[in-house]
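These notes open a run of structures that come right after.
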Structure I
Amino acid sequence: MTESTSCTIEVADLTFAYSREPALRDVSFTLAPGAVGLLGPNGSGKTTLLRALLGQVGIRPGEVTVGGTDMARQAPEGRRQLGWMPERGGIIPGHSGVGLVAYMGELSGMPRQDAMQRAHEVLHFVGLRDERYRPCETYSQGMRQRLKLACALVHDPRWLLLDEPTSGLDPGGRAAILELVQDLAGHKGLGVILSTHLLADVEATCEELLVLKQGRLLERHAVAPHHVAGRQVFEIAGFGGEEAFVAGLRRLADAVEQDGRTITAVIDLDALPAGEGAPSARAVRAVLELARDCDYAPRRMRRRPVTLSDEFHSLVQGEDA
């Protein structure tokens with residue numbers, strides 16, 4: 001594997017509709033090489049955005065460039081800088097593993113001999129060296145995902161676009177794919193866009209994330225502990241003046257949800273009034289004082305740091321509110 005040189009992806013004012021309802025709405029961002037998570041509910045536009053980056057769907061109005069190449073006018077040239085790993089398909093029965101990867105290399109413009117040599121290299125990298133001559137339709141699900149990753153790598157792209165790369169894998173197979181993604185982004189210098197519904201995959205591999213909802217870019221921020229270090233989640237269950245207690249929590253907390261008798265509140269520790277003790281202790285005191293004032297009796301109260309899952313669900317649900 002060779003290291004990739006810098007290549008930015010730029011998206012400006014991108015809107016696209018399959019019919020009347022837009023699948024993407026005024027999406028804009030610029031990405032430098034690194035590992036980026038693409039998150040969103042089903043139907044949020046994640047796969048459509050990946051296809052727009054590949055120049056597979058219309059990108060007017062708007063603009064998409066890859067390494068300075070306009071994907072509306074020069075899509076074949078731009079696609080040479082992109083490796084695509086689709087969620088479905090990508091396996092052609094009748095080919096051996098090495099034959100399929102070499103064929104994909106030829107489709108990308110590589111001479112046949114170079115494509116075959118490169119196919120052997122990338123199959124070794126993804127851990128399929130000993131299986132490369134087997135018919136690809138006999139591969140297990142984990143092997144198929146590795147094979148599709150090899151197909152995306154064969155022409156030495158600068159960016160990988162991965163659509164649900166761990167779909168259908170057991171824990172061991174999932175960990176193996178994520179290790180390869182980490183190596184490609186962290187040590188080989190490739191840009192990676194990881195589109196997934198598995199938040200843990202993003203936390204394990206990505207440096208930042210993009211969140212889509214109904215075709216709009218809701219949020220972009222770093223995937224790092226400091227992003228949520230100043231916030232805590234309180235999970236509370238009890239009895240008494242629940243309605244007044246929840247109303248008070250909504251004034252105290254950034255977000256409050258109820259699931260049966262369990263109340264979940266996300267509190268920004270930095271926004272608490274000044275006082276004695278550590279911020280986390282002041283937050284506990286504030287919740288207990290509110291419960292007392294509302295005649296609410298907590299039977300259980302647990303606190304923990306905010307996770308990426310909390311952030312994601314807060315964003316998505318906040319848009320629905």
Structure II
Amino acid sequence: MNRRPLGRSELVIEPLVLGGNVFGWTVDETLGFSILDAYVDEGFTAIDTAEGYPNWVPGNPPGMSETIIGKWLKARGNREKVHIFTKVNSGRDPKGLSGQAIKTAVEASLKRLQTDYIDLYFSHWPAAENTHEETLAAYDILVRSGKVRVIGASNYNSKMMKDAQDTSIVKSLPRYEVTQPLYNLYDRKEFDELRSFLIENEVGAITYFSLAAGFLTGKYRSKDDLGKSPRGGGAEKYLNEKGFKILEALDGVAKELDAAPSEVALAWLVAQPGVSAPIASATTLEQVKSLARGVRLDLGEDANKRLTDAGA
């Protein structure tokens with residue numbers, strides 16, 4: 001399995017990142033431990049979470065996903081064998097990337113994760129009232145102290161990335177080595193706008209909503225299907241002509257390759273220029289196995305083209 005560098009950093013991962021947004025939501029601690037065990041048993045190392053996962057669940061303490069992952073890291077004693085990605089400013093605070101906000105947030109995340117360093121620390125959302133210089137200067141302190149290895153930016157467009165990179169050069173500050181954009185067979189605009197910048201500047205990309213809120217699994221084909229999962233509501237916006245055309249193409253390729261639609265959708269992502277790895281979450285052990293099959297699946301040129309054309 002090919003391992004991929006994240007930007008120009010020394011951080012190298014396999015082409016699959018496990019999404020931690022379900023931990024503390026649809027996955028409890030016991031099942032979470034089993035899913036994490038199964039994931040690393042498949043040969044993968046990168047785990048993505050955030051300070052805000054899943055704070056939307058009523059009654060949850062802050063950062064429940066980080067807490068579950070931290071307990072697992074301590075129980076397994078395997079911190080040096082995995083890569084932990086987390087994020088600051090999950091609440092989209094316009095002042096959420098100030099030096100003080102980052103300093104406070106990283107200490108809370110480190111405590112919940114029960115570790116003394118984070119492999120990849122993301123600005124989760126842009127903060128309009130904080131300059132790139134202020135934010136990158138705060139990250140510089142964290143990198144120099146060893147608390148963060150690499151920094152990244154989630155939900156940044158190409159102008160934001162370029163402006164941040166220019167600031168890093170002029171001020172001799174660390175740059176964003178990785179982006180985390182929305183990208184899947186249906187949602188392409190954000191990444192297509194970013195792609196040339198990423199490739200030209202050797203910036204990595206790990207994509208979120210890789211399975212379009214579960215729509216690309218084929219589980220949701222009508223509004224009646226949305227109740228199949230607590231997450232089903234997120235798939236409703238894909239129930240349209242474009243979405244059904246993509247499902248038709250997925251079904252056809254999946255049948256030819258004896259694979260699940262979700263596996264084909266992940267294989268398509270892995271094959272796209274500029275993509276380092278997709279993020280995907282799992283709520284069962286069989287889903288972990290399916291994610292692994294997907295990123296190892298070779299679509300071939302014809303199938304890749306048919307899928308690309310279906311969602312164009």
Structure III
Amino acid sequence: MSALTFAYLTEPVLKGVDFTLDKGAIGLLGPNGSGKTTLLRCLLGQVPLSRGQVSVLGWDMATQARAARAGLGWMPERGGVIPGMSGVGLVAYMGELSGMPARDAMQRAHEVLHYVGLADERYRACQDYSQGMKQRLKLAQALVHDPEWLFLDEPTSGLDPRGRVSILELIRDLAWNKGLGVILSTHLLADVEAVCREILVLRAGELLARQAVDTHARQARQVFEVEGFGNEEAFVAGLRDLGAQFEPDGRLLLVTLDLSKLPDARQGAGFDTAAGVNAILRVAAASDFALRRLRRRPVTLAEEFYRMVEA
């Protein structure tokens with residue numbers, strides 16, 4: 001995708017979006033109205049493209065979207081159920097719409113319904129399915145023609161905790177074990193942490209950030225939980241000389257260090273958390289402060305995401 005700009009009317013919904021993706025599990029994040037669903041529609045060739053270039057599986061989505069969609073699976077947030085059809089009948093029908101012969105589509109429908117856990121319910125009318133079953137049914141429809149990429153829009157929407165975990169396990173298996181490319185668009189950051197290795201963050205139609213999911217664990221600013229006894233005044237003064245910031249948290253002292261200011265902290269493209277730990281240990285030893293507890297406080301994807309979108 002290169003310099004994609006898209007507007008439904010006059011105000012652009014996407015503005016100069018530019019990226020190239022390799023197969024894997026990619027999380028698409030952004031506040032409501034940031035352009036996530038529109039971006040998926042552009043990747044699927046569902047909307048006319050006039051500014052910028054979108055290429056999927058080597059096909060130009062402005063002129064060759066029909067050919068490209070043979071290799072794409074789409075799980076929309078809404079819809080996906082045709083009343084009066086059985087689960088297996090609907091999935092087979094979607095296979096036929098994808099160009100599969102009827103017999104092959106029916107055989108494949110049975111296979112994917114078994115994979116998503118609906119083998120025992122495949123002959124029931126799909127409008128009678130529970131919400132969790134409907135989500136599994138939509139995933140089966142996206143898989144029936146054996147695509148190379150899956151585009152999933154809020155796949156855990158409306159699910160209870162058990163159903164949500166089950167869907168995420170399927171998505172993770174598809175991306176990590178079966179080699180499919182997956183783009184997971186969601187507002188649930190825990191879903192992204194459970195499945196994805198990389199995230200794209202949109203804000204107001206612009207690509208704000210692209211990074212590995214675990215990158216936030218190696219950012220320059222790290223927070224450490226500290227507890228101990230002794231000459232606390234000297235200990236705090238020594239940490240302040242390192243440029244540390246402090247915040248009490250019950251019996252703990254939260255110490256925020258900028259590792260970029262510490263010698264030998266840089267490691268490859270990130271920073272070595274051990275450098276922060278060692279710096280705190282040295283200050284504690286020099287100030288006669290005995291440590292009971294010292295560990296890095298994990299930075300969640302949620303914290304990193306909100307820091308980016310609210311900046």
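What follows draws every value from the coordinates through simple rules; no lab data is involved. Here the structure is a predicted model, which is why all the values come from computation and not from measurement. Cβ atoms are built from the backbone, for glycine too; each structure is taken alone.
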Ranked by mean count of other Cβ atoms within 10 Å over residues 188-195, the structure on top of I, II, III with the greatest value is I
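Among the shown structures I, II, III, from which was the value 0.96 of Cα Rg over 2.2 N^0.38 Å calculated?
II
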If mean projected area of the Cα convex hull in nm², for residues 132-243 alone is calculated for I, II, III, the one returning 11.7 is structure I
Value 2.7 of distance in nm of label points 7 Å out along Cα→Cβ at positions 164 and 276 was derived from the coordinates of, among I, II, III, structure III
Candidates I, II, III; distance in nm of label points 7 Å out along Cα→Cβ at positions 36 and 212 computed = 2.4; producing structure is III
